[in-house]
Structure 1
Amino acid sequence: MSTRNEILLNILKELEKSSRGQVEASAIISTQGLPISSANLDNVDEGVVAAMAAAILAVSERATAELNRGQFNRVLVEGENGYIIIAGAGSEAILVVLANKKANLGYIFLIMTRLSTEIEKTLRE
C-alpha cells in the first residue's frame with residue numbers, strides 16, 4: 001500500500017506526464033506556505049516556491065473577493081521563460097505548476113482541475 005506522500009508524488013508525476021512535456025515542475029503546498037510534495041524543482045528552492053505560492057494565493061483570493069469576481073479559481077503569472085500557475089487543491093493545499101512558454105494553458109488548466117480533486121481527496125484520508 002502506498003503512503004500519502006507516494007500518492008501525492010505520483011499525482012505530480014501524472015501531471016507532468018499528461019502535459020506531454022509542457023509542465024517542467026510542480027508542487028503541492030499547504031495553504032500556510034509549507035511544502036508537502038514536489039517534482040522536478042531542481043533549480044528552485046522548494047521553500048521559496050511554497051512561501052511565494054501561499055502569498056500569491058492569499059492576495060489573489062482577497063482580490064477576487066474585494067472586486068466581486070466570485071470564488072477564486074487560479075492565478076496565472078507569465079514570465080519571459082514560461083508560466084507559473086497556482087490553483088487551490090481543497091481548503092488545505094495549493095497546486096503550483098511551472099510550465100514552459102509553449103504550454104497549452106487550457107489543457108494544463110483542465111489537468112490541474114482534475115488532479116486538484118485527487119489531491120484534496122488524498123489529503124483528507
Structure 2
Amino acid sequence: MKTLYDLKQSGCEWNIELNNQLSKCGYKKIHSDSCVYLQKTADQISIITVWVDDLMLFLTSTETRKIIKHDILGAFEVTDLGELSKIVGIEISHDRVQKKITITQTNYIDVILLLFAMKMVVVTFRDM
C-alpha cells in the first residue's frame with residue numbers, strides 16, 4: 001500500500017482501505033454509525049470501533065481477540081496499546097470480578113466547570 005500521509009484525500013483513502021480489510025475478515029459496518037463494525041456468530045460477538053486511526057476491539061473471548069489481531073496485523077503496521085483506559089476524554093475502567101465497565105467524563109466535566117467558574121452539585125430525587 002502506498003503512503004497516505006500529506007494527501008488531501010488521506011482520510012478517505014484510509015477509510016476505504018480499512019473498510020476493505022475489515023470486510024475481508026467478515027466484519028460489517030453498522031447502518032447507524034459508519035465507524036462501528038460488527039461480526040456475529042452463534043456464540044461470539046465482536047465489535048470494532050474506529051477513531052481516526054485507532055481501533056478499539058470489544059470482543060467476547062480472548063480467542064476472538066487473537067484472531068482479529070492476527071488479521072489486522074496481517075494487513076497493517078500496528079501498535080497494541082493494551083486495555084483501553086482513556087480515549088477522546090472518556091475514561092474507561094474495568095471491574096472483572098463484578099463484570100462491570102464504567103465509562104465517565106469526569107475530568108472533562110471538571111475542566112468545563114472550572115472554565116466557567118461553576119461548581120457541581122449533586123441532587124438526589126426520592127420517590128414521591
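Please treat every number below as a calculation from the coordinates, not as lab data. In this text, all values refer to a predicted model and were calculated from it rather than measured experimentally. Cβ atoms are built from the backbone, for glycine too; each structure is taken alone.
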Going by distance in nm of label points 7 Å out along Cα→Cβ at positions 41 and 113, which of structures 1, 2 comes out largest?
2
To test your reading of the models, identify which of 1, 2 gives 12.9 for mean count of other Cβ atoms within 10 Å over residues 9-16 when calculated.
2
When you work out mean count of other Cβ atoms within 10 Å over residues 33-40 for each of the structures 1, 2, which one comes out largest?
1
By the measure relative contact order in percent (Cα under 8 Å, 6 or more apart), tell me the structure among 1, 2 with the highest figure.
1
One of 1, 2 was used to compute mean projected area of the Cα convex hull in nm², and the result was 7.6. Which label is that?
1
Upon calculation of helix-only ellipticity at 222 nm (-39500 (n - 2.57) for each DSSP H run of 4 or more, over all residues; to 500) from the atomic coordinates, which of the structures 1, 2 produces -9500?
2
